[in-house]
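What follows is a group of structures, each given as structure tokens.
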Structure P
Amino acid sequence: MCGIVGAVAERNVTAILLEGLKRLEYRGYDSAGVALFNNAGVLERRRRVGKVNELERALAGEPVTGRLGIAHTRWATHGAPLEHNAHPHFSNEQLAVVHNGIIENHEPLRERLKGLGYVFTSDTDTEVIVHLLHHKLRDTPDLAAALKATVKELHGAYGLAVISAQQPDRLIAARSGSPLVVGLGLGENFLASDQLALRQVTDRFMYLEEGDIAEIRRDSVQIWDASGQPVEREIVQYHEGAEAADKGEYRHFMLKEIHEQPKVVQRTLEGRLGQQQVLVQAFGPQAAELFAKVRNVQIVACGTSYHAGMVARYWLEGLAGIPCQVEVASEFRYRKVVVQPDTLFVSISQSGETADTLAALRNAKELGFLASLAICNVGISSLVRESDLTLLTQAGPEIGVASTKAFTTQLVAL
């Protein structure tokens, strides 16, 4: 995964972008870059291999300023961690794109674009996006409309942010399979992969949904859904303290999060336990009725969450006497699944935006499961919104790459 930050304002946004990248460094740290529309009306870029502090040093030596910009911290998928593969990627010095995700059909698109005369300077799948968008702009001059046409040809997962030297007052974003959130300010607006990247500038957010395209200007935000219709997304005020994204007295986030475990375990249990049993209503208004029908459980998750599910299988079968299957989401979504009658589909995810887990949930809805239950740490995530029942783990932001409190609270919830 990678981290994206964008900003459009009446002030210089370089420091905002850089601070956002520092807060997103857990999403990738093999290279980082920034592109801004500078005061001379030119798109200017700085990229460096390594952590964000390498980019910070580069900007100190060669400053770049502007009121519109995008930034990216990368975890390499296509192309080695080299400077020419770092984002943002340009096309004709007029367009800049940052991308989180994987474009599965990048090779045929690359060959097609080469045939149209485009010269590639990186080994990434992302560069096909910026050149394809540049090509679409020839027939569709509006940047938002051209991006809508571009994403129709992309197969895979993406969170995108785009700026153009020809349209310097707007930032365009697209989401499919990779999370994006819009931060709302006063006379300025922002974009990021995670709201934590923007907590230093706002506490008001709109979460883009699958297929959304967003136009972000200094004083307005317009969103279109997957069918191209204008939509309003709920504005959410984030109440987690800004200190949640800081290390505080600890040397690193992992140590801080280890010491937070007693507090977050208590939060996960609060309001869920009666004197004799778990309060079933905590899962949702239909929970009691649905749980009474459950005869099997199918758990689907990725990474650390998958291991929490493996532990839960022993508990469900040993303590509750209910058959339980556990599967990695990326395997579940690509095979033919036989669903036993009255099976509860349980998805586990820290972020609620894990692409394979979301895809598995959407696939499960077509397969005849009794109901879906999300065990998740983020109450406004896609996984929570799309599931029938929810149990929130209340771990708070987990920034350390090695999971600690998120895993512990998942086990408590299970």
Structure Q
Amino acid sequence: MRQLFPTGPETDARHILAELTADPDDGPLVCGDERVIDFLTRFARKLLAPGTARAYPELASLGFFLRKGEIGKALRSVHTTDGVFRFPRGLAFHVPPANVDTIFVYSWALSALAGNRNVVRVSPRTAGAGQAVLDALNEIDVHPAIAQTQRMVGYQRDDEATAALSAACDLRVLWGGDRAIAALRRHPLAPHARELTFPDRASFAAISLPGWRKASQTERREAVRGFYNDAYWFDQAACASPRAVFWIGEPAEAPGAQREFRALLREVLDEQRYVTDPAMAVQQRVAGYGMAADGLASGLGFDAGVATIQLAEPGAVPREWLAAGTFAHATLRTLPELAKIVRRKDQTLTQFGFTDDELARFVRATGGSGVDRIVSFGSALTFSPVWDGYDLLHEFTRLVTVRST
């Protein structure tokens, strides 16, 4: 087992757990601990440094999330009243996904803010932005309490290590594909322990045709630039990245709006110097022709960096990853019609051109059957303390109530 943060010699789960069990010399962590806040804000400054932010734009979003003002907002959400005391859950074991190699930082940071001791198993495939995160963490002068209570480790598949960490933890946080999570859940938890799972999810976009028509050319271009960020940062593999686009309004208006949308997306791709590698271009065609062969697609279009699939029926929306830059399109007259298509697996709806009242009617129409968040174009990958319907700071803590009468 490699110690990635703080760095150290090879170790094993038994030694990691023994070190995490002891309280720091200056006292155990508490919810909103100043030692954690100080460390995270210094970490945020590292991520927001121009060189790092230019190389990995997603780390700038992470840095903003960890600024002191944002941390303060999050902590205010767990303020307690008289007679109610909030405490950390204890030891949290995090297993993040390999396809979005910075998500582990959000999960870990909120758990640390809650006062938990944490051990994070970082994917062996972590590189790029994920490695930049580890480098930034290790460049900070770490308070002894942080070094003792916050650990990030790396190891290949090792059931013995995973079982030991699972058995010892008070909270297990699992991110990843359905099969990966099912395999991890074979390792039992202590009877009192809790578990949060973030399995495979699907997301899509919706554009109001009246809203698109009313928008200025500048507003349309900015919306498409936001859509690019939502979809292309992680090769469309993030659960919150849209895989389909629903055009809501008069069907006769949709073809022209789609053509303009694709032209603007092409401009953004050129600005970003986005290049589709040959293997991904092949995957786009495999996905498109496969859907056509199954009768799910009524039309296909391929441009450099963008594959367009016209759905034969709106309900045939793909909920699995097809290929980077591959988008299914369908037209519906109203948002409540889209509500009938929603499933529990659906996570994020990115939208453009709708009013708050229209979106509220849509949410009520779903009846809670799916879609955990609705955000504007450009915000799909902006992490929030409420994720997948979980209020994470609340989940990462426990309450003790006191009543004298």
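Derivation of every value follows stated rules applied to the coordinates shown; laboratory data play no part. All values derive from a computational prediction rather than experimental measurement. Cβ atoms are built from the backbone, for glycine too; each structure is taken alone.
Which structure, out of P, Q, was Rg and Dmax of the Cα atoms in Å, for residues 5-236 alone derived from, given a value of 19.5, 63? Checking each candidate, the match is Q.
For which of P, Q does mean count of other Cβ atoms within 10 Å over residues 165-172, calculated from the coordinates, equal 18.9? It was calculated from structure P. Looking across P, Q, the calculation of helix-only ellipticity at 222 nm (-39500 (n - 2.57) for each DSSP H run of 4 or more, over all residues; to 500) that yields -12000 traces back to Q.
If distance in nm of label points 7 Å out along Cα→Cβ at positions 69 and 213 computes to 3.9, which of P, Q did it come from? Source structure: Q.
For the read-out relative contact order in percent (Cα under 8 Å, 6 or more apart), a value of 18 was computed from one structure; give its label from P, Q. That value comes from structure Q.
When mean count of other Cβ atoms within 10 Å over residues 77-84 is computed for each of P, Q, the one that comes out at 10.8 is Q.
With mean projected area of the Cα convex hull in nm² derived from the coordinates and found to be 20.7, which of P, Q does the value describe? Source structure for this number: P. Look at distance in nm of label points 7 Å out along Cα→Cβ at positions 261 and 365 for each of P, Q: the largest one is in P.
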